[in-house]
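Heads up, there are several structures right after this.
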Structure I
Amino acid sequence: MDRLDWLRIFVAVADDASFTAAARRLRISPTAASRGVAGLEQAVGTALFRRTTRSVRLTAEGALYLERCRTALADLDDAALALRGDGAAPGGTLVVTAPVTLGRLHILPITAALLRAHPALKVELTLVDRVARLVDEGIDVAVRIGDLPDSALRASRVAEVGRILVASPTYLAAHGVPANVAALRQHALISFTELERAHEWRFGPAGKPAIRIEPRLTVNTADAAVAAAVDSVGIARVLSYQALAEIAADRLVTLFDELAPPAIPIHLVYQANRRASVNVRAFIDAARAHFGGVDLMSAGPSVAAQT
């Protein structure tokens, strides 16, 4: 077992917070995993983990070293692929994260197609409605919705989505169609916290009009917001792609489409040194092809057109 093996064991133990789980994933014995980390700690001259009978946690030095190890291992893997030339096929493990609903509806089909096309490729797909840290969490590609802050990360824009108001025909029949934006305050509103954290709904290209909302129901996933709207709980604001199926099935209708705020971009985000990765390139190319053939914005005719 050489130092490169030690590094891979160290990263696996850090990811799993367990020597046993890491050993199982790497197909080695727990004893070999423990010896590998011990050898690395002796080589670097410091403890990388705090070990108890119940837990394995990184030390402060271990957390700093982990980031460097991830980058070094990724660079080595990319270098090996580069030696095989432009014709190299994707292989090994690609780690991807995406928002839950977008991931289920679009990123999972992209992933499935890649796996069918490349038998040597494995993908770890994490669907979560939060911003993941690529280096810290060992992520190759993150799918992010929204404008991106300036950073050292690279980004490839692949699509855009809109913010829409939806309600069920049953709810509108019982409570009436709001005559204007201000009238929304008299309705039961559903807030999706990951989209509107400040409980403020803005409309139009300049963000006006804007209303402060007092939601009847607050949820932290788009699926829950859409389901509640279908169940006639109230009027929800979601991203266009999240409700397309329910709109197409006439279970939801849209409101105030003519006052929609500007579209929101969808980017694939990755570390600058990962652009040369065969796996990352393959995922980006597949995503561009997929999103080039779908419309995430169409939401059907608006029920309320007054301002």
Structure II
Amino acid sequence: MIHLDGREPPTPPASDTTYVFDATLATFEQDVLLKSNDVPVLVDFWAPWCEPCKTLGPMLEKLAAEFRGGFLLAKVDVDQEQQLAGYFQIRSVPTVILVKGGQIADGFPGVLPEGQLREFLARHGVLPTDPADDAGAVEANAAPPDPEAEAVRLRHAVAETPDDDALKLDLVLALLKVGSAREAETLLDALPANLATDDRAVKARARLGFAALLANAPPSAVLEQAIAADPTDLRARHLLGARLLLEGNAEAALDQFLDMLTRDRTYQDSLPKKALIDAFRIIEDDDLVGRYRRRMASILF
């Protein structure tokens, strides 16, 4: 690991591949933050004078090619992108961060052996793309199942295979869609700890958090009156946003959370940003989420 105040004669960067690209401050939001909603992005902060970078870079590029789109590799030359490196408080190179869902999921400084790199990726669910997966793409256009019928189907499936924890997690999400929050939470709490970081578990926890918030909350009409009387009432906006979200009015909910962020991004330990991120995890309309992620990023950056 070389500190940023060191300098050695420059050497050309590692060669590019289909899944490797250079990231800059101007393109970071679009190419990394927004793209990470579709596929994990590994960001490699490196410098041409850094000897360890010459070891780590080729290994990361090899894995990017091997994983065939399981993740993308964004290369950031800290000499050329000092402001971007400053945003992420990069103190030494190489430093690698993993971005998923528009957020930093993890990272590490220095060079890891290839085996540990694979473990790092696997720990975050980043796996090679199976070409056979493309065959199932046509199923994506099928109409979604009825929520009540899906919950019933999954209940039966879990009863038949009670040791299938992944199936139980599917049931949790189905129960939340039909309003059975208490049953879903009980089932979720009983799942093993290794499923806590599963995307479905994270989504379920986010929805349960909004449901818990509304346990003793006033009805929508009362909250709307409070906001009309005082537009800076961020607590009322938060509760109204949560209620709108769980009632299925996703865009109106996001408007409330975005208004909170615009008025005071630091409110209650950055609650507006957290509310938006949790809402993004719940909402299934990718176009809507993408649009509001861009608006959130324009405020934060």
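Given a value of 0.40 for FRET efficiency 1/(1 + (r/R0)^6) of positions 186 and 234 (r between Cβ atoms, R0 = 30 Å, to 0.05), point me to the structure among I, II it was derived from.
It was calculated from structure II.
Could you tell me which structure in I, II was used to calculate FRET efficiency 1/(1 + (r/R0)^6) of positions 50 and 106 (r between Cβ atoms, R0 = 35 Å, to 0.05) as 0.95?
Answer by label: II.
One of I, II was used to compute FRET efficiency 1/(1 + (r/R0)^6) of positions 18 and 210 (r between Cβ atoms, R0 = 35 Å, to 0.05), and the result was 0.35. Which label is that?
II
Hey, relative contact order in percent (Cα under 8 Å, 6 or more apart) derived from one of I, II reads 21; which structure?
The read-out comes from structure I.
Tell me which structure, out of I, II, gives -11500 once helix-only ellipticity at 222 nm (-39500 (n - 2.57) for each DSSP H run of 4 or more, over all residues; to 500) is calculated.
I
Among I, II, considering only FRET efficiency 1/(1 + (r/R0)^6) of positions 98 and 162 (r between Cβ atoms, R0 = 25 Å, to 0.05), which has the greatest calculated value?
I
The value 28, 53, 19, 0 for P(r) over Cα pairs in 20 Å bins from 0, in percent was derived from one model only; which of I, II is it?
Only structure II yields this read-out.
Just so you know, all these numbers are worked out from the coordinates, no wet-lab data involved. Remember, predicted model here, so these are calculated numbers, not experimental data. Cβ atoms are built from the backbone, for glycine too; each structure is taken alone.
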